[in-house]
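Chemist: What follows is a group of structures, each given as structure tokens.
Values quoted throughout were computed directly from the atomic coordinates according to the rules given, and no laboratory measurement underlies them. Quick caveat, the model's predicted, so the values are computed rather than measured. Cβ atoms are built from the backbone, for glycine too; each structure is taken alone.
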Structure P
Amino acid sequence: MVRTVSVMGALFLFLAVNSLYGESSALAEEKNFTLRQAVEFSLQNNGELKALREEKGVREAGKIKAGLYPNPVLEMDGTTGELSGSPSENSISIGISQEFLTMGKRVKRLRVAEKEIESFDRQVDNSGRLIKEEVKTTFYDLLLAEKRVELAERSIALNNQLLEVAKQRLEAGDIPELEVNLAWVEVARSEGRKIEAERELYPARARLLALMGLPTAEAVNFSGSLDGKPFTKTLGDLKGLALAKRPDIRALEAEKAKNDAEIALAQAERIPNITAGLGYQRENTAIDVAGGEAKDRDNLIGLKLSIPIPLFDRNQAGIREAQARKGSAESRYAFARLTAERQVEAAYARVTTAEKSLSIYAKNIIPQLEENLKLVQEAYRLGEVGILTVIEEQKKFFEVSDGYLTALHDRQSALVKLESVTASELTGGEK
């Protein structure tokens, strides 16, 4: 019986350990971010965006306030003649009054509040657009730094190969010791380049983690590629996308509609509100009659109507203020559309230039570069060229390779900017 219990306990322990292991493995997988995952995570957890979303409650509270009716006013009054020698005389009154909004002011205030919320929502969307652009750019900065580290590691490997060949040729008596020393220098220089490349990793990684709302010490891996995807949109199409989809432009459209609603509200406020009231009053009086006192009681019900006369103040200042805001919003809207078109033109030109530069590397330089390096290395091994020729060729190889990585990065950064200024995914979305 004891053995059976022990076996069962061991089985449950095994299952529990496997379960925990599976959970820890799942958590470990969640720490690896692609570009798309990094963007989505940032839009949900970025501190600035979270703060802006919380601020929406202020606008919603304004809408609630705009939809409320004025509170009724309860008035009570009492007088007595006890302190003035007339204890039999007193009066009590009670009344209630209600202010009534005229000219549909409540509906107009709600309209203003709704447009305020809509404008704020588009502003939050625009902040998300800018955060998305920054996350993508930083992501590619990090990829570029990682690729440069890999390139430096390859430089170390090739220089070590060169050193080994030089040692073998020295032992064979084919070269002087100076060539081996030169190979040692190149190994040390390549190791120094790797240290310099690694130095760029931390700032890019720290910036990306900050944008994602994660602590700097968080164990996170990022995976992606600097290779881009082609897109077929024309400049005219891109401008149309920007004007139709840019959240900052849509926010200004909502602001214009809000200003129209404010003008309508200001014009309605030229007509004052009406206050109506209903009251009840009871009076006790006493009159001296032939040495005696005759008491009397009156019960009174009254109606009250209060209407301010708009003789001097017809809300001229409010109307003028609303009109000025509308003019300002229209000017900012027109300027924003013009600016968006110019931004699209600049981003499109940058993408086009980057693609031309990348095409030169891909078609004319990179394919031949590897072949030239192999030929020179083999020629040195056979004693046909000196070590300086190999060193020069390797230096050219890594300079050109670094230029190719920079061209890839520039193309991706330009495309990120173009997608941001058009508020669109031009290549089918990132992975």
Structure Q
Amino acid sequence: MDKLKRQLTPGHGVALALSVVLVYQAWGRVFVPGGTGSNVVLGLLVAIAALYVGATNLGPWLDDVILPKATRLPRRRAREAHELADDVARAVKEERRRAKRNKSKVKAEAIEQLAALSLELRAAAAAGDVARMDQQIAQADALIEAAFGKGKPGAGVASQARSLAFAFAVAIALRLFLVAPFQIPSGSMIPTLLIGDHLFVFRASYGLQSPIGTSYLVRWSNPAPGDIVVFEAPPWVGHNAGEDWIKRVVAGPGQRVKRVDKTVYVDGQPYAHVGDGAVEHYMDFKERGGGGGSWEERSAFHHVEQVPGRPHSVFHDSDRPVQDWPNAMYPEPRQRGLVCTAGECTVQPGFVFVMGDNRDNSADGREWGAVPVDNVKGRALFIWVSVDGSADSVRLGKFTLPRFRWERICDGL
């Protein structure tokens, strides 16, 4: 609260206003209404960070420019005293914690002197007494140097750089080996996953992956039928090769698969549909050549598909005839990772066969073949946030926000 009060100054107010204008202009250039909502959550986080950094760093300088000369020096000294008091308080807290474990190299007497000095610095700053603040700052510098050596604890470029580097290294390690974010860019997994869903993917679902390339250092399991997986599109998919895609595993190595009259068969057994199904309407995003696109309403039959022990929803297009698979449209040479006959395909060792839940609007294994298990990056865990780019929740000139699907937050998969 005390820090917040120190930032309620004319300079901080002007700095915040300037930051808002800059963010507003930048937002209108980056995010266009009617898109998929791609990266809008990241954009919000960056915008909030930009407002905070702009206001806190530009504010003190503007205070020195705007405020009368008579008040500039007391404010500058008060700011320095508060910042030093914050650094000292953090150092005292850390050393007391270390002392409990007998790891502190600072004498207990020095720690208590620094704690008292931190309070005196704040009191001098609140009183606006420049001479007293100068005296306390000098005394604090001397005590800090005696206790810690040269340099202020918790301050300095090197100390901040070390903290940032450590945090960055931890974040990268988590993303490479444990949990990674993923955003749904297309409608191929509707109704299970909608365009704009943001997921977390567990990268250690099937083994420990190499941070370089697509391979596993250690693998302890294979993707199972029913799993929703993120994978690197193999070279034979065409110009989208190398992108991260998400589909549902339908069949694993050695299994036989086909689709007849809307029903998927694996090893001759149907993934049966529960109930008769009903027509539902949904919004899909149709991309245009050269970038951009538009939303359009579609209709589909909604069924629940009964994968053994893993029931899930699927859509079948209501506006087009049923397309069985395999068929003459997809001859054998295109079915990489599969051995196909006229009636069914067998998944080769080291591959999995995947399909989208939006069965008639998905470019998947029926078109280009199977996915190498080494390309699978992990299993989707849950939706942590979802945005609907087909509708706006906020529209203030150039600043627009898509509608947030609050009901989908923390939905498991």
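Chemist: Mean count of other Cβ atoms within 10 Å over residues 256-263 was computed and gave 19.9; which structure, P, Q, did it come from? All intermediate terms of the calculation are to be shown ahead of the outcome.
Modeler: Values: P: 19.9; Q: 17.1.
That value comes from structure P.
Chemist: If you rank structures P, Q by Cα Rg over 2.2 N^0.38 Å, which sits at the top with the largest value?
Modeler: P
Chemist: OK, next. Determine which structure produced the value 6.7 for distance in nm of label points 7 Å out along Cα→Cβ at positions 80 and 296, calculated from the coordinates; the candidates are P, Q.
Modeler: Q
Chemist: Using the calculated result -12500 for helix-only ellipticity at 222 nm (-39500 (n - 2.57) for each DSSP H run of 4 or more, over all residues; to 500), pick out the matching structure from P, Q.
Modeler: So the calculation was done on Q.
Chemist: Also, quick follow-up: Here distance in nm of label points 7 Å out along Cα→Cβ at positions 40 and 320 has been calculated and equals 2.7, so which of P, Q was it run on?
Modeler: Q
Chemist: Tell me which structure, out of P, Q, gives 24 once relative contact order in percent (Cα under 8 Å, 6 or more apart) is calculated.
Modeler: The structure behind it is P.
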